[in-house]
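Below are structures written as C-alpha cells.
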Structure I
Amino acid sequence: MAVIAGNCHRYLELYQAVPGAGFSLVPLNPRHAIAELRYALEDSGARVLFTGIGDQGLGDMVEHIFDMGDGYETLLGGPGVDFPEDIPEDTIAGLFYTGGTTGAAKGVMLTHRNLIANAQHFGMCWQFTPETRWLVIAPLFHAAGSIAVLSTVWNAGQHVILPAFDAGRALDLIERHRITSTLVVPTMLAAMSEEQLARPRDVTSLRYLSHGGAPVATETLRRAHAAFPAAELLHIYGATETAPIATLLPHEERMLDMAQSRSCGRPAVGVEVAIRGLDGAWQQPQSIGEVVVRGPNVMAGYWNKPVETAAALADGWYHTGDLGYQDDDGFVYLVDRAKDMIVTGGENVYSTEVEEALYRHPAVREAAVFGIPDARWGEAVYAVVVPRSAVDPEELVAHCRSLIAGYKIPKTIELRDEPLPKSGAGKILKRELREPHWRGVEARVAGA
C-alpha cells in the first residue's frame with residue numbers, strides 16, 4: 001500500500017495500521033517527479049495508493065486509489081477488519097525507496113523486527129513516557145519524520161504534526177502544546193534557531209532536540225544551544241537501511257568545544273559499528289575505512305535487487321558506503337561519503353541520477369555532479385558540464401526539471417570548454433572538481 005502525501009494524522013495512522021494489518025507500507029516522496037513515482041509504484045507492485053496530491057495520472061498503476069481526505073474517511077467507515085493476532089517478525093513492514101528512476105532507486109525492505117529494534121534502541125538513549133509530546137516536523141515518508149512514531153506510541157505519548165515545515169509555526173506548536181521532543185534536519189534546525197533568537201517563544205518544555213540526515217556546522221549547533229538552552233542536543237547518524245539509527249551523540253551541547261563534537265557519536269545500544277578497509281581487513285582505531293553496521297535494525301535487503309543486496313549486506317554487515325574511523329573510545333568520525341551522494345536539506349541526491357538527466361540533453365558532452373557547501377541547505381547540487389553545442393545553463397535546468405524532483409536539480413551549472421579531468425582509467429576525477437569549493441570549509445558529515 002503506497003502513500004504519497006504530506007504530514008497529517010491520517011499518514012500517522014497508516015504508518016501503523018498498514019503493517020499492523022500484515023501489509024507492507026510504501027511511503028513515497030510527494031516532491032518526486034511523476035516518472036519517479038511511477039517507477040516506485042511499478043517496482044514495488046503496490047496495489048493500493050493513498051494520495052494527498054490528487055490522481056496525477058497514477059490511477060492506472062494500482063488497483064485501488066483513495067484520496068487522503070473524504071476517500072480515506074469513507075474507507076474507515078466501511079466494514080471492520082480483524083488484525084492478525086501474530087505477525088512473524090521477519091514480515092516486511094515497509095518498502096522505503098532511496099534514489100530515483102535511473103537504477104539508483106532501491107526499495108529498502110524494513111521488517112517488523114527492524115522497526116521495533118529501532119524503537120528500542122532510541123528508547124535506550126532518550127526517555128519516552130506518557131508525558132512525551134513529539135513534534136513531527138520532518139516529512140513522514142522520510143526516516144527523519146517517522147523515526148519516533150513507534151517509540152512515542154509504544155510509551156503512550158502524544159504526537160503533534162506539522163503539515164509542512166515553517167520555522168515560526170514549529171515554534172508556535174512547541175509553545176502551544178508544550179512539546180518535549182522532536183527531530184529535524186540541520187536546515188530546519190538553523191531556521192528554527194534564527195526565528196527563536198529573533199522572535200522568542202516559550203520553548204522551555206523542549207527537553208530533547210535531535211538532528212540528523214545532513215552535514216551540520218558547529219556554529220549552527222552553537223546557535224541552536226543559544227536558542228534552546230534547556231534542550232539536550234542529540235546527533236543521530238544512520239541510514240534508511242538501518243531503520244535508521246546506527247550511532248548517537250547525546251548531550252552534544254556539552255561537547256561543542258571538544259574533539260568529540262566532530263563525531264557522530266557511538267553505536268546505539270543493540271547496534272554494532274565497525275570500520276573495514278577496502279581490502280576487507282578490520283581497521284584499528286584512527287584508521288580510515290568503510291563504516292559497517294550490524295544489528296537487528298539492519299534491513300532485510302533491497303526489494304527485487306539480489307545483486308545490490310548481496311553487495312550491501314556482505315559478510316553479515318551492512319556496508320554504508322561512508323568512509324570514516326573510530327577513536328579509542330568508540331566514537332565514529334565520518335570523513336567522506338562514497339558514491340558521491342549529496343545531502344541537501346536532509347534529502348539524499350545521487351549524483352549519477354542527476355548526471356543521467358543531464359546526459360539526456362543532446363548538447364551535453366560531459367557532466368559531473370557533486371555537492372558544494374551551502375549555508376542554508378548544508379550542501380547544494382553543483383554541476384560542471386562540457387557542452388558539444390551551444391546551450392544555456394537555464395535550458396539545462398529546465399530539461400532536468402522535467403525528469404527529476406526539484407531538490408535534485410543543480411543550483412548552479414558551470415559550463416567549461418576543456419574536457420573534465422580524468423584518471424588513468426578514464427574516470428572523471430570529481431575530487432579535483434569538488435576540492436576548490438570545499439577548501440577551508442569546516443563541516444561535519446551526517447548520514448540519511
Structure II
Amino acid sequence: MDKRFFNLFGLTEAQAIAIIDSPIEQLEDPSDKYIAVSHLINFPTETSIAALVRAIETSNPDELDERIVRRKAIESLGRLQAESALPVIRKCLQDDDMYTVENSVWSIGEIGVKDPEILEEVAQLLEKPGQIYRVIIHTLANADYKPALERVAKFTEAADEPTRSAAIATVCRFTGDYSQITKVIALLQSSNVNARRGCIQDLIDSRYYEAIPDIARCPVSLVFRLRAIRMLADAGVPSGAITFAEVQPYLEQVLRDHPNELSLVHEYDVVPVLNFVLSELYQTDFGRCYLATKTLLDVYSQQAPEALQASYTDQGHNDYGAHYHIMKLFGWLKYAPAYDLLIENLHNREPQFQKSRTACAIALGELGDKRAIEELRLCLSTKVWDLKYAVLMALEKLGDTSAREVVANDDDWLIRLRAGKDAHSTRDKR
C-alpha cells in the first residue's frame with residue numbers, strides 16, 4: 001500500500017487521540033476530529049485501535065459531522081487491519097447510513113475476514129435497497145464467498161456501470177466461465193470515469209491477463225493503468241501465465257502516455273479555442289485531459305508552449321493533475337526553454353507530484369538535450385519503480401545504455417528484466 005499521503009498532518013498519536021476523545025463542540029473546527037481519525041493510520045497500536053472504536057461508539061449518528069467521523073474511523077480500522085475491532089465494525093453493517101455500511105463492508109474486506117457468518121451478513125446487504133452494491137460485491141469476491149453467487153448474478157444487468165462490472169467479473173471468477181468478461185473490458189471505454197477505473201480493478205482481481213492491451217489504452221490516469229499492469233505482471237510472470245516480453249510494450253506505452261496511444265472516449269463537436277483546451281487540462285477526468293493534450297499537439301502546437309508556460313505559472317504549478325500533463329506536453333512539443341523546469345520537477349519529492357517526475361523523465365528524453373543524462377542517472381537510486389523504469393527509457397532515448405548496468409542487480413525484478421537480465425534467473429529471487 002502506498003502510504004506517502006497518510007502522514008501530512010504532523011500530529012503525534014497522543015495528540016490525535018486527545019482530539020478524538022474531545023467533544024466535537026469543544027473543538028475549534030469540527031473537521032479536526034476527522035483529521036485525527038484519519039491520522040491514526042500512522043500508528044498501528046492497540047491504543048489507536050481502541051481510540052477509533054471509541055470514536056465509533058461515542059459519536060452521534062444524527063449529527064452530520066459526527067457521522068462523517070464515524071465513517072472515517074471505520075475506514076481507518078480497515079486500513080489498520082484491526083481484527084480486534086470486528087465486533088464494532090460488524091454492528092455498523094446494520095447502520096441506516098449507506099456510507100457507514102459501505103465503509104464497514106470495505107473494512108471487513110481489508111481485514112481479510114473469512115468467517116462465513118460475517119460474510120453472509122455482508123451478502124444479505126445485496127438484498128437491502130439503497131446500498132452501494134459495488135463494494136459489497138467486491139468484498140465478497142475477494143473473500144471467495146461463493147454462496148453469494150446467485151445474489152451477485154442479479155447485478156450483472158445493473159444500470160450502474162461500476163456495479164455491473166464488479167458483478168460480471170465476480171460471476172466469472174466464481175464459476176470459472178470467463179465468456180462474459182468482454183462486457184467488463186467494454187467498460188474501459190465508458191464515458192463514466194468511475195466505471196473505467198472500477199473495471200480496471202475488476203480485471204486485476206480477475207487476473208485477466210488478456211486485458212493488458214486494453215487497459216493500456218484506457219483513458220484514465222496512468223496511475224491506475226500502471227498499477228494494473230504491475231499487479232498483473234507480479235502475478236502472471238513468476239507463475240508463467242505471461243512473460244515479461246508480453247507485458248513490456250504495454251507498460252512502456254503507458255509510461256510514454258501519448259494521447260495517440262489511447263482510445264479516447266470524449267470528442268469536441270468543433271475545435272475549441274486555445275484557452276478552453278488549456279482549462280481542460282485541469283479536469284479530474286483524465287479522459288478529457290488526454291483529449292485536450294491531443295488537441296494542443298494537433299491544432300495548437302505553435303501557440304501551445306508559451307501558453308502552457310503561462311498556465312503553469314498561473315495555477316498549474318499547484319494542480320498535480322494539470323502539472324503532470326504540462327510536463328509531458330513540454331516534451332512532446334520539443335519546447336527547449338522548459339529544460340530547467342523539467343529538471344526541477346524531475347527531482348520534486350512532494351508526494352502529490354510523484355507522477356510528474358515520471359512525466360519529466362519521459363519529456364527530457366523527448367527534448368533530446370544530453371545535459372539531462374546526469375540528472376536522470378541521479379534518479380536510478382529511487383525506490384519508486386515507475387520513475388526508475390521511465391528514467392531507463394529516457395536515458396536510452398538520449399543514447400545512454402550504460403545505465404542498465406547500474407540497475408542490473410536491482411531489488412525489483414521488473415527493473416532487472418528491463419535492464420536485460422534473464423527472466424528465469426530473477427524469478428526465484430523475488
Structure III
Amino acid sequence: MKIFRTLGLAALTLSMCATAGAQGLPKAQTPEEVGFSAARLKKLSERINEGVKAGELPGAVVLIARNGKVVMHEAYGFRDKDARAPMKTDSIFRIASMTKPIVAVATLMLMEEGKLSLADPVSKYIPAFADTKVAVKKKNDDGTEEIVQEPQKRQMTVQDLMRHTSGLTYGSAESPNKVKQSYADMKVMVPDQTNAEMAEKLAKLALLYQPGTHWEYSMAIDVLGRLVEVASGLSLDKFIEERITKPLKMADSGFDAAPEKKDRAARPQKEGKKNEVPVIPDITLKTVWKSGGGGMVSTSADYARFAQMLANGGQLDGVRLLSRKSVELMTSNHLPPDIIMGDDMGAFEALEPSARMGQGFGLTVAVRTDAGRNPLPGSVGDYYWGGAYGTYFWEDPHEHLYVIFMMQSQTARLPYRYLMRDMVYQALTGN
C-alpha cells in the first residue's frame with residue numbers, strides 16, 4: 001500500500017462541522033487549558049476538509065480528549081454524500097475491529113470474577129479445539145512440497161486468542177494459502193450462524209501456525225466472543241449490553257442500531273480502483289451472528305466513554321468495570337521476543353506490531369514498546385486499534401490523551417490513521 005502524506009490541496013472553507021463535548025464528559029474551556037494549541041488544531045480541521053473536497057473520504061468525526069476533558073469534537077463533510085446530508089458528531093458508525101477491545105474488557109471482567117484464566121486452554125470452554133490440527137509444509141524427497149497436518153505442540157490459550165498468537169487466521173477465497181481458502185469454503189463468517197456454530201466450524205479447520213509462534217491477525221476474537229458466552233452463561237451481545245455499554249451509558253453502541261436511528265448512519269462513498277461503494281453493513285441490520293471480532297456499531301462520544309474508562313484505570317463516573325491492574329495487563333506487550341510476524345502481516349505497514357516497528361501487541365490492542373523506530377509520533381506505552389471500515393482510536397497514557405477518529409472508508413483508512421497521528425501531536429504544545 002502506498003501511503004500519501006499530502007496532496008498539496010488548497011484549504012477548503014466549506015466546513016460542515018459542529019463542536020460539542022462528548023456526552024457526560026467535561027469539556028476544556030480552551031484547548032490551551034490542557035496543552036493544545038487552538039491554531040494548530042485548526043490545521044487538522046483544514047486538512048480533513050481538504051480531504052473531503054478532494055474526495056479522499058466522504059466525512060469524519062474527530063474527538064480528542066486530554067486530562068479527562070474533551071478538547072475537540074468536530075464533524076466534517078458528509079454523513080451521506082449521495083444525499084448531501086452533513087456529518088454530525090452523533091453519527092453512528094460500523095466500528096468493525098474496534099469491537100475487539102470491548103470483548104477484551106468482557107473477558108477480563110470474567111477473569112476478575114474467577115470464571116476463566118488467560119492461561120486456560122481454549123478447549124476448556126470449547127472442547128472441539130482440543131483436536132484442532134496445524135497445517136505444515138512438508139518437503140518430499142523429489143523436492144516437491146505438500147501440506148500435512150500435525151497436532152498442536154501445545155494447546156492454544158485464552159491469552160493466545162487475545163494477542164493473536166493462536167494459529168488462527170482470516171479467510172480469503174483469493175488467497176493462494178490453502179488454510180485461508182478453507183475458511184472461505186467453510187463459510188466461517190456468514191451472518192446466519194451462532195457464535196457456537198462459528199467456533200465449531202473453525203475447530204474443524206487446520207491452524208495456520210503452531211500456537212504461540214506467530215502473530216497472525218485472525219478470527220481469534222470471534223472465538224473469544226464464544227468463550228465469553230460459555231464462561232458467563234449469556235449471549236455475547238447481552239453480556240456487553242448489560243455489563244459494559246449500559247453501565248458506561250454508551251446508548252448508541254451495540255451489534256445494531258434501532259430502526260429509528262437509521263438516519264444517523266454514516267455511509268461510505270464510491271472509492272477504490274473500481275469506484276464502487278464498499279460493502280459496509282447498515283447500522284440497523286440485525287444478524288444472528290454477533291461477531292466479537294467486528295460486529296458492533298458506535299459513536300465517537302460513546303467510544304470516548306469506553307476510552308475514558310480505560311484511561312481512568314477501569315472506572316468511569318463511579319462505575320468500575322476492571323481493576324487498574326487488569327487495564328495494565330490489557331495494555332502491556334504480550335508478544336514473546338521470538339515471535340514471528342505472519343507471512344501477510346507486512347500489510348499493516350507502520351501499524352505492524354513488530355520489534356522492527358518499535359511495537360508489540362497486548363490484549364486486542366497494539367502497544368508501542370520503543371521510542372523511535374516507528375515513523376508515527378506517539379509515546380512508549382501508547383496503545384491503539386482500528387476497524388476495517390475506517391474507524392480508529394489510540395490512547396497515550398504518558399500524555400493523558402486519547403483520540404477517537406470515525407469515518408466509513410476502506411481505501412482512506414491507513415493514510416488517515418497516519419495523518420491523525422501527525423496532526424494531533426503537532427497541535428500538542430504544552431504540558
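Values in this text are rule-based calculations from the coordinates and carry no lab data. Nothing here was measured: the structure is a model prediction, and the numbers come from that model. Cβ atoms are built from the backbone, for glycine too; each structure is taken alone.
The table below lists the values:
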quantity: Identity of the structure behind 7 (criterion: relative contact order in percent (Cα under 8 Å, 6 or more apart), calculated), options I, II, III; calculated: II
quantity: Entry that produces 22.1 once Kirkwood radius over Cα pairs in Å is calculated, selected from I, II, III; calculated: III
quantity: Comparison of I, II, III - label where mean count of other Cβ atoms within 10 Å over residues 54-61 is highest; calculated: III
